[in-house]
Structure 1
Amino acid sequence: MRTTTVRRRLLAATALLPVLALAACGSDPKTASGTAPGQQAVSAAAEDLVSGLKKSDTAAALLPADIRSAGTVRFGASIGAPPSAFYADQATKKAAGIDIDFTDAVARLLGLTVQREEASFETILPALGSGKYDVGTGNFGVTETRLKTIDFVTYIDDGQGFAVKKDNTSIQPVTDLVQLCGLTVGTGAGTTFETTLNAKKSVCTDAGKQPFEVKAFSDNGSTLTSLQNGRVDITMSTINGLRYQASQEASGIRFLGEFHRLDVGFAFKKGSPLTPAFQAAVNELIKNGTYERILKKWGVTDSAVKESQISPPEHK
């Protein structure tokens, strides 16, 4: 991953912020890690790339009439840890991160006000179907299973990776889940990681080996602590999140590498009329250069997509 000056300032100041879930499973970074972002991180997170954006009449025209008339859009947001979404300032509970910047940027182009409600990761997608939220954010990966009930408008490419304690040299980069046989794997509850692992447990018995054990945690801090304390041997989480965490000297973890890439997108109930407008807005951000500036701000330029898509098939 390419490093920028902003990213170096941010990384240096957020040494203990955990990122061990599919983009923030709703935990409070201060509570989870025992520390809050330092002043440098707050300053970097406060870099404003959004407020100067003007409404795009072309994109806004694609909004359904009721949303355009109301002028607001309801977001269910999982806010846990950088670089996806976290609280840079615990006192004001002002959220920052990739998801936050893209949400606010798209809303600007569409002429909408964001009504953001923090929610636990595993509750957001079901709440879209019930109509509680119009849109969900939480670094949601596009998978075949989710596509049955959810539509997506993609904005980055992230995916699945693994990490171990820094002093663990016996576990090598995972390219096949059979390498996990006999190990205890920690991951976030309700994530694609938990689903993938539980669906593939048979690879070990098929190979005549001891199955791996999956331990799912509801918050980032518990997952990180379990790895640090040796209660799990390895963790599976987001590529960007694990890379970010591994770059923190005090975290004591080592990123093993990518396992499976996934598109990440805004989530909507199936058939939502909002998707064309959101796609147009993301593509406008790509065109006007704001998109690249947001990725550079958070040090994730290798997660760029060439264009936004509506519910593309899962990467194979």
Structure 2
Amino acid sequence: MRIAILSAKPDLYSTQRLLEAVHSRGHEGIVVNHLNCQVMIEGGRPSVLYEGRELDPLDAIVPRIGASVTDYGCAVVRQFEMMNVFTTAKSQAITRSRNKLRSLQVLSKAGVGLPKTVFANHPKNGDITQLIQLVGGPPVVIKLLEGTQGIGVVLAETNKAAKSTIEAFYGLKKHVLVQEFIAEAQGADLRAFVVGGRVVGAMKRQGVEGEFRSNLHRGGNAVAIQLTPAEEQTAIDAARALGLKVAGVDMLSSERGPLVLEVNSSPGLGGIEKATGADIASEIVIYIEEKIKADESDMVGV
């Protein structure tokens, strides 16, 4: 098979590991910078040009689309879908997962456990107090809709701090989510890596002292863990609800069970592989092999 990893940063650990896994499984692998792709729209013959030349046929793509270029990256992924190229992440699923509000709405409808979260359109001063009380009062977590890797996430420990932070974000014309703070999580979260409807690795991430955000990019550390049945099922349900076949599901342990914080459509491989020792990259390639083989069998049976 000929498999392309769509990545704007070919030297990243995740990109290199995926390329290695493709080659080790006996396939041809290439890295394609989706920002250098041109979408050619023509009646009955969709195509993708790469650096001015039409790409040779591909069997599958693995999108690694950065949050800052979601729209363009998804347009490229969508074009490959129109060309019947298998993708580990559909463009619609990537778009859905990138919008924090939309993804939480989808997860809520699917019955997945979530922290209490409220969203409103630039409320007046008195309404801000109501927003804070709706999620149980301070401390509360305030999140920018477009934040990533812990950026744009603030813990407000008092009513005054929460109101000031929300007002500041609204003053910058930013939309925010106000979310309950899960104290019993003690600054730690769980990352479950889901591939093809099953968990292939999991780790517990602990924030540094004095930091409630556990992101590895913010200095947190990670250790491999065995998820409980409830945690494993929650991760699988969350990925399925958003239509993601490859996903990193971030959860908090709470007194009422696992609560999903976020579902990442382009989860990094570095942290999870180093913490668990698992070959996550190969799991993704094996999933591609199985899906394409199954699709070919279906075509034979038609």
Structure 3
Amino acid sequence: MSTSIPIDIPDAFAASYGRNNASGRAWIAALPALAADFLDRWTLRPEGHAWHGMASLVLPVTRADGTPAVLKLQQVTEDSIGAALGLRVWNGNGVVRLLDHDPDTGTMLLERLDAARPLSSVADDGTAMRILAELMARLVAVPAPQGLRHLADIAAAMLDEVPRAVPALRDPAEQRLVRTCAAAVAELIGEPGDRLLHWDLHYDNILAGRREPWLAIDPEPLAGDPGFELLPAMDNRWEEVVATGDVTGAVLRRFDLLTEVLGLDRQRATGWTLGRVLQNALWDIEDGKTSLEPAQVAIAAALLRR
């Protein structure tokens, strides 16, 4: 099927993707031709406007047999390179189904979900968090396949970076917190786990589906301990946590629900959640920040008070 329908690249996506990044700008320039190539190659008909996240463009399409799907276009990066492998191993169990994949370009054909109905549209936080936790439990029940990044290597690299990174923080209390998080990781690094982790499971990465009520999207698969999976869920809708007037209590309620549903040892999960705070802190410092995100500080403090 040859298509003459133009592929519109949203201006905001093009601007954010190409900012200070020559390879990103080149990829954006080539994106219309890449999309047209895969529409032809996989016999797809465009249907509706494209949408995008931080790193990918998603085009609603219909397959030759009439099945609705989406064409996901993204650069091959360290974060995205394992996505297709993870999706194949999960095989649609709690997660969007992979229909086709081109490893050279990272392009994926995925089942169509309802992008207008993320889990964040569920008003009651307790209900939404339990849905997320039950999906997460299904995902981490699967052993990680060979070929993915491993938490052991990521944790070792973080510990190596801490002495250089900590002095960039202005607040001595935040410096101490980062060192405390590093100490927690150092205690656990010998047992990094072997589960298949999504690594970015929060409300907006869960969409309503037809095959199941809710399905996860956009994994960045990693082999490791499920405790390293919890933080993106815990700082969802942070303004609502603050509005409770009891941030510590709200954080611990979320943590307890997640660990209960996943069947995790809470002490171990605390350590790996502090590891995730450490990872975010190091990323922020690398980006030139001199203070930590308040939500991250509050979550770490709540867990350390227990």
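Rule-based calculations on the coordinates, nothing more; no lab input. Quantities reported herein were computed from a predicted structural model and do not represent experimental measurements. Cβ atoms are built from the backbone, for glycine too; each structure is taken alone.
Some observations on this one:
- Test item: distance in nm of label points 7 Å out along Cα→Cβ at positions 163 and 235 calculated as 2.7, pick one of 1, 2, 3: 3
- Structures compared: 1, 2, 3; top value of mean projected area of the Cα convex hull in nm², i.e. the largest, recorded for 2.
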